[in-house]
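Engineer: Following are the structures in question.
Laboratory data are not the source of any read-out in this text; all were calculated from the coordinates shown. Fair warning: this is a prediction, and the values are worked out from it, not measured in the lab.
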Structure I
């Protein structure tokens, strides 16, 4: 299994952990106090550079705010990195000839 699909599996797992905190009223919010910074840290480890830092900030806010746990930020970041940005990298660059 290459790195791309390992990141997808981890993204799905980390999003599932975020959902689990949403499903347990009262206790889930307590766990979010621990999970929000942990998820931000994990995001920076999965995705390097500025995009990882930005995604980590978004993940932290999403996990810390009540009711937003349903947003799959890890999976969305994987899609952004490997599907949407991947298409841009594979498209030929258009040049303007004068």
Structure II
């Protein structure tokens, strides 16, 4: 009899439950840490609705970090978030825009 056959059904069930719990913890850790989420170039194109040429331009301009492995390009979700946040503009109220434009006109 081999070593695997020495486990009882209940022991196998416990091992399975422990592995499922560990897998769930790992999934949770990955979802909570954008550095651990890896996307490929096709996913980046879909997220930003851009062409592959635009993605290439962003890489050439060092706007987004990436890894190239065997001709495939990968990004961390943290790189995507950093790019988005770098170009994010706070919403401005319409009233502030009107007031500022009138101040400029009156000057």
Structure III
């Protein structure tokens, strides 16, 4: 007879995968006033005045600028709310959320 203590036991280790992250990017346009862009960056992304200025100027010079990286739902919500703030004010301000490589 086999002793129950000598049998092999299999343990299953559950691997939890981290959620895929998404980048929120500010896309430059030639119509939205710089002050308004800074205001939206400070309000929606909680950037300081200096950080918001740097992000806005980088997007202005290069055409776009990475703002932050979030889980998908947070990134899409923040991008949509910031874009909507521009639309409500009558500007073509655009923020996009895309998967991080």
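Engineer: Assuming 1.33 is Rg/Rh (Cα atoms, Kirkwood Rh) as calculated from a single structure, say which of I, II, III it is.
Structural biologist: Values: I: 1.12; II: 1.33; III: 1.44.
Attributed to the structure labelled II.
Engineer: Additional query: Which structure, out of I, II, III, was helix-only ellipticity at 222 nm (-39500 (n - 2.57) for each DSSP H run of 4 or more, over all residues; to 500) derived from, given a value of -14000? If you can, show how the numbers build up before the last one.
Structural biologist: Details: I: -23000; II: -19000; III: -14000.
Matching structure: III.
Engineer: Given structures I, II, III, which gives the highest value for relative contact order in percent (Cα under 8 Å, 6 or more apart)?
Structural biologist: Working: I: 29; II: 23; III: 41.
Greatest value across I, II, III: structure III.
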